[in-house]
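Read through the structures below before going on.
A short reminder: the numbers here are calculations on the coordinates, not readings from a lab. Values in this document were obtained by computation on a predicted structure and should not be read as measured data.
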Structure 1
Amino acid sequence: MLDAHLTQLLTDLAKLGEENDAKASDKQSKYLNITQDTGEFLAFLIKACGVKRILELGTSNAYSTLWMASALANNGHITTIEYNAQKHQQARHNIDRAKLNVQIHSIHGDITAELTHLESTYDLVFFDADRSIYMDILPDIERLLRPAGIVVCDNATSHPQELAAFMHYFNQSPNYTTALLPVGKGEFVAYKAQ
């Protein structure tokens with residue numbers, strides 16, 4: 001259950017995201033936040049599966065980051081990467097406001113480059129970034145996702161053509177069990193065999 005402070009902050013960020021995206025003229029200026037039901041789904045998944053270490057690709061203003069952090073146990077940790085400097089600064093501000101900066105390590109940089117520096121393994125990897133890089137980063141994701149780990153990819157039904165090769169990669173692999181869930185803009189989930 002979310003505390004009152006975090007509930008209000010998430011409500012404020014959802015409203016801010018909608019207002020910002022309605023007036024933004026280019027995609028780079030938009031926050032493109034997940035939907036509330038996607039946030040609730042991620043929080044449920046994290047709690048139900050006992051997820052402790054999360055890698056998030058695409059922080060934006062940290063709306064999804066805060067949803068996931070809300071479900072982590074005190075010893076849980078999120079590493080989140082954002083390319084856009086302005087969004088990264090906004091995310092840092094929102095993480096500070098939520099008083100979750102101990103649990104969240106926010107990195108500003110190119111996702112493809114930053115992944116090569118990571119050495120920890122993760123229980124869950126959440127994809128919500130530039131979809132054109134997803135296929136290129138799969139070798140790093142395979143290396144970083146632990147056995148019995150989970151991949152969640154947003155926008156699976158809103159942008160199926162852009163994610164077709166990505167979803168096919170997991171669907172055809174004998175190492176993964178997959179599902180496409182009608183939550184938010186569509187959540188593609190892949191479970192890595194132990």
Structure 2
Amino acid sequence: MKNANEIVIGKPVKISHVLIGAAAIVILSLFVTGFGYLPWWVFLIVLILGIFITLPTCFNSYWRINKEEVKTTSYSNNDAIKLMQLLGLHKKDEQVIKLANIENTEIIYKKNIRISPVDFNPDYLNLYLKTKDGNSCTLPLRNIDYQKLDTIIQFLKENQIELIDKQGIVQLLRENKNLFTHFHNKKWTAV
């Protein structure tokens with residue numbers, strides 16, 4: 001949170017992370033192919049596979065909010081398209097919603113039903129936006145702290161936007177309570 005007038009949820013792509021990832025892939029590819037012991041085309045295949053498998057996992061969709069608008073940047077779930085979006089060969093989906101166009105918002109915590117005891121995927125904490133023209137948008141809050149959420153709430157209040165919080169999530173975060181523990185009631189094991 002570099003700017004107090006803007007909150008970013010998620011992490012925008014940093015070229016340094018991409019370059020470090022690419023360098024690691026090249027070194028690993030050289031290691032796997034014996035630093036030139038195997039033919040160059042084997043190195044090339046390992047390198048291309050490494051890039052297609054690794055680089056798309058280095059970045060995800062994110063969104064930002066300030067006093068005037070919400071801007072979402074979404075990447076494809078398809079790793080090949082996501083890699084092309086990183087390289088600028090395919091357009092990433094960017095959406096701008098003016099806060100003046102938002103009718104109301106709702107914050108919802110949804111439990112992730114775990115079928116396996118080794119499912120460590122997090123539960124879902126989302127902010128749902130409903131615009132005055134009938135559209136809706138889901139913004140993941142992920143593992144947000146109360147200070148960021150409070151700033152988002154202030155941006156919404158300044159624009160007279162109603163925040164619906166039927167589950168009392170804002171109060172729980174204000175009290176520094178663990179949402180997972182609260183909503184699972186110690187029944188977090190597999191179904």
Structure 3
Amino acid sequence: MDVHLWWADLTCADAAMEAELPAPERARLERLTGAERARRAVGAALLQHAVQAHRARSGPVVVDRTCEGCGAQHGRPVVEGGPHVSVAHAGVLVVVATCQDSPVGIDVERVSRFEGAADARQDAGSGDLTAEVLAAQAWVGDEARLKAGTAGAVLPVDAPLRGYAAALCVAGEESEVRLVEHR
């Protein structure tokens with residue numbers, strides 16, 4: 001099964017993208033400020049682009065974010081008729097995962113979020129990872145599994161920028177997953 005990942009670097013975020021969003025997304029963004037607002041706006045725009053590209057259609061895509069707990073529009077994104085969608089953002093990165101066949105979860109975090117991570121780096125000679133990198137990888141794996149709502153395969157994903165850890169979870173066997181990245 002194919003899982004598509006779309007990455008965006010928010011350092012090139014364009015505020016004009018917000019005007020392209022549907023009314024529910026714009027209303028949700030009005031409650032946010034500053035960098036968080038830009039990150040969410042670009043993430044939402046990227047989500048819609050990813051879903052449209054995945055479905056190969058040109059009409060508007062309706063993304064429902066109804067929270068199962070309170071009914072507000074901040075929950076897991078659901079697209080009528082599929083595909084399954086997951087969104088994550090950290091620092092200056094946004095990533096969207098889509099899969100037509102199975103629930104999917106994606107997460108990304110800055111390694112620097114974890115204590116002592118300023119010195120976190122991979123030892124090129126031995127392949128050993130620091131405790132901070134390992135902690136970040138464990139965290140994103142757990143978050144991806146939670147977002148997918150399944151005990152499926154968790155796969156490490158190489159983020160396009162240094163200092164980030166990312167993971168994908170998809171129901172099914174790891175050998176069945178074909179990752180298609182769009183950077």
(request) Identify the structure, out of 1, 2, 3, from whose coordinates Rg/Rh (Cα atoms, Kirkwood Rh), for residues 31-102 alone was calculated to give 0.94. (result) 1
(request) Supply the structure label, taken from 1, 2, 3, corresponding to helix-only ellipticity at 222 nm (-39500 (n - 2.57) for each DSSP H run of 4 or more, over all residues; to 500) with the calculated value -8500. (result) 3
(message) Once percent of Cα pairs over 30 Å apart is calculated for all of 1, 2, 3, which comes out largest?
(response) 2
